[in-house]
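Next come the structures, one after another.
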Structure I
Amino acid sequence: MKYYVYILFSEVANKYYVGYSPDPQHRLIQHNSYQNKSKFTAKYQPWILKASFAVNDNIGQTMKVEKFIKDQKSRAFIQKLIDKQDDTEFIKTIIIKATL
């Protein structure tokens, strides 16, 4: 099963959220559901999927990529990921850095 890192945006709060899932579209629906159990995403609905990119079939490595992105604590870095989500070489470089 392929795992993805995804980036959501809340216009209400002007905030980004980074997560991982085998199905980012389905996960977006869950984040926007009234049954959402996540305290962070529940209070800033609705969310828009801004980017998603495949990492690989290893959930552990996908979690490392998610953590790497969050650890940057940089809105500019997240915006760069959104802008370059279709640049496979750029994404590959991020995945390699995150999983070393």
Structure II
Amino acid sequence: MLKTIDFPVVLGGLNSKNGEITASFPDVPGAQSKGQDEDHVIDQAVAELERIVGEGDSIPTASDLSYISREYPGKVIRLITIDVAEINNKHKLVTNF
């Protein structure tokens, strides 16, 4: 089983006038966040990613960075590494009483 996966996160609005920043994981619908602070927005999106992966029956496949770059031209893209085993252990602790 894979221990870690690198998921691309797409950041938007970094230079917008309204100051709203967005972060989303294209490979994991629902793993997204928005707000005013870049670090906080990324942390919240990662928390959603971990929740979705931990609750899911299967682990989403991460897209290749070059594919994401073509799909989201002009956006800032970063790779976020998640530890699947750690997420699954956290989820078991929460759901098993």
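Below is a table of values for the structure above.
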quantity	calculated
With P(r) over Cα pairs in 5 Å bins from 0, in percent derived as 2, 14, 24, 26, 19, 10, 4, 0, matching label from I, II	I
Structure with the greatest value (metric relative contact order in percent (Cα under 8 Å, 6 or more apart), set I, II)	II
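Every read-out reported here was derived from the displayed coordinates using simple, explicitly stated rules and does not represent laboratory data. Since we're looking at a predicted model, the values are computed, not measured.
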